[in-house]
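Dropping the structures in below, format is structure tokens.
We did not get these values from a lab; they are worked out from the coordinates using the rules stated. Since this is a predicted model, take the numbers as computed values, not measurements. Cβ atoms are built from the backbone, for glycine too; each structure is taken alone.
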Structure 1
Amino acid sequence: MIAQIIASAVASFLALFPFTNPLGVVPIFYSLTADETPRTRRYQARQVAVNAIAILFIFFLVGRSLLDLMGI
């Protein structure tokens with residue numbers, strides 16, 4: 001059972017990784033925060049990561065129901 005949960009978690013992560021594309025967003029983030037202090041830049045990066053994880057987790061919980069509701 002634990003192995004199945006881990007396998008599902010890894011598969012979900014690998015499926016969603018291209019959508020979040022953290023390496024592709026780094027240049028954009030640095031250009032948008034070029035005038036900020038390193039402390040502010042770290043705070044903003046942490047907030048972006050927390051928000052992205054929250055959004056992915058919410059859709060993980062309600063995504064299937066939402067798609068069923070739309071008939072997809």
Structure 2
Amino acid sequence: QGTRVRQPKINREGALAIAKELRAMGTNVNQIARWCNARDIEQLSEQELERLVYNLDEIKKGLAAAWQQLS
């Protein structure tokens with residue numbers, strides 16, 4: 001289309017901090033995936049399901065916060 005994609009203007013320290021946060025969230029997602037794969041999801045208690053939803057919501061909030069730092 002004749003336009004170039006501009007690189008975002010992020011300082012190095014900010015980029016490293018965001019990368020660190022994303023790695024931590026990735027680790028949490030992997031732990032949740034292992035936990036889910038080790039269990040029969042259909043037989044989880046209501047408390048376990050609430051905890052799972054809470055953890056996923058916290059990851060979503062963290063990703064949204066990281067995205068806001070980029071904007």
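Values for this structure:
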{"quantity": "Which entry (1, 2) yields the derived value 4.0 for distance in nm of label points 7 Å out along Cα→Cβ at positions 11 and 51", "calculated": "2"}
{"quantity": "Structure responsible for -30500, with helix-only ellipticity at 222 nm (-39500 (n - 2.57) for each DSSP H run of 4 or more, over all residues; to 500) calculated and labels 1, 2 on offer", "calculated": "1"}
